[in-house]
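K.L.:
Each structure below is given as structure tokens.
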Structure I
Amino acid sequence: MRFNFVTLFPNIIEGYFSDSILKRAVDKNLIDLKFYNPRDYSKNRHLKVDDARISGGAGMVMTIQPLSDTIKDIKQKDKNSKIVFLTPVAKPFKQVDAKRLAKEKSVTFVCGRYEGFDERLIETYADEVFSIGDYILTGGELGAMVMCDAISRNIEGVLGNSDSLIEESFENSLLEAPTFTKPNFYEEKSVISELLKGNHSKIATIKLKLSLFKTKYFRPDIYSKVKAEHEK
């Protein structure tokens, strides 16, 4: 699968793929990375890619021409790429989106800077628009890396053991149950004894209860939805 990154700062992103699971995925040609810098497409003699807001106000906005020409170039080279803009003014990115996008042949992440994009760019080119949370970052690069990581994990062969995906948080609408490793006893805290006995039915029941408890405590919004579904 190919990931294209439209960014003014490709160095921020490149380093993330130089280690661990995603580096192995790149080495195995399971994922392919391409970087496009809008400044390289700017027709301004100073290579500017931003300008003041038409309506006034603080901050600069990414201009149309450099980004438009960048995306046009990508669409010529990679016709099937799904164009994704990252902005706080969008629907939240979820695990279901990661799984769905992992089935695409190519995804292009358009990373904003300054005070965001000229809205006409989104209207013209965006196939989807996502936010990774209700907070503001200095640029879309971190969001693009988050999304790329989440999508890549769902591509066949990227994880050493595909079973790792089965019990992860959000796979059954709940947060994942707590996990433990050796030693069984540490600083007066012990692992639940039933988890050590190999009774898979009991272990599954305990994990479900722990998952429910954790979801209720940390994500009452999700817990309420799950509870309402079961009461129908």
Structure II
Amino acid sequence: MAENIVETEELTKMYRKGKLEIVALRDVNLRVSKGDIICVMGPSGSGKTTLLNMIGGLDRPTKGKVVIDGVDITKLDESQLASYRLEKIGFIFQFYNLFPVLTSFENVELPLILAKKSRDERKKRVYSLLETVGMTERANHKPDELSGGEQQRVAIARALANNPALILADEPTGDLDSENAKMLMNLVKELNQNYSQTFLIVTHDPLVVQECSKIYTIRDGKLEKSSG
């Protein structure tokens, strides 16, 4: 039986807006096995980003639990959650979220600095990751000197820095043209096949969906497995 990297149990998130109670997630039960590429689709406001935030430890559920790599993160305090995010989760965003004043090398190095890796370890790891994503020659370039596709490759290298159990991607191709989107998904597949890297991707992009091993839809906070 495959090892579960993610397990959610009756995961529920409610917000209050004045006298209204808004249910963003309703009793979500999700299993993500090591080596899965999971896709979650749904309209705006359906709960996709809320689900990523719960699994990424960026927000806390109203009810239920989230177990990542055997650890129930709903029981962690804020300091423990910060360590969890640094060690276990890689984040990829639609608009890259690279630091504009840092080079590609420095952006990828940052999580390693936070993890207190030695200078030699950092240098070796960063150049290995930049080589993996095909960005070695752009190591000393800042984000405004890179194309959108190149920036997203650097963002993937940064997400991989601390060997995370899981990478969470929020519309990773949303700001890319079709050619760069295809290149990005080819890279995701390579990382998945060569390193059994696990991905949970929120997307509207059919090109992304067709490359995923499992597809879910979410609507009004309810998650369902797709037959697609």
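K.L.:
For distance in nm of label points 7 Å out along Cα→Cβ at positions 63 and 199, find whichever of I, II sits highest and give me its label.
P.N.:
Checked I, II; max of distance in nm of label points 7 Å out along Cα→Cβ at positions 63 and 199 sits with I.
K.L.:
A further question on this structure: Of the structures labelled I, II, one was used to calculate Cα extents along the principal axes in Å, for residues 119-190 alone, giving 59, 30, 22. Name it.
P.N.:
Going through each structure in turn, the value belongs to I.
K.L.:
Can you tell which of I, II yields 21.4 when mean count of other Cβ atoms within 10 Å over residues 111-118 is derived from it?
P.N.:
Among I, II, the structure yielding 21.4 for mean count of other Cβ atoms within 10 Å over residues 111-118 is I.
K.L.:
Further question: Check the numbers for relative contact order in percent (Cα under 8 Å, 6 or more apart) across I, II and tell me which is largest.
P.N.:
Largest one: structure II.
K.L.:
To continue, here is another question. Can you rank I, II by Kirkwood radius over Cα pairs in Å, for residues 7-142 alone and just name the one with the largest value?
P.N.:
II
K.L.:
Just checking, which of I, II has the largest value of Rg/Rh (Cα atoms, Kirkwood Rh), for residues 31-94 alone?
P.N.:
Comparing I, II, the top value of Rg/Rh (Cα atoms, Kirkwood Rh), for residues 31-94 alone belongs to I.
K.L.:
Where is Cα Rg over 2.2 N^0.38 Å largest, in which of I, II?
P.N.:
I
Computed from the coordinates by the stated procedures, all read-outs in this text should not be read as laboratory data. Every value quoted in this text rests on a predicted model; they were computed, and no experiment measured them. Cβ atoms are built from the backbone, for glycine too; each structure is taken alone.
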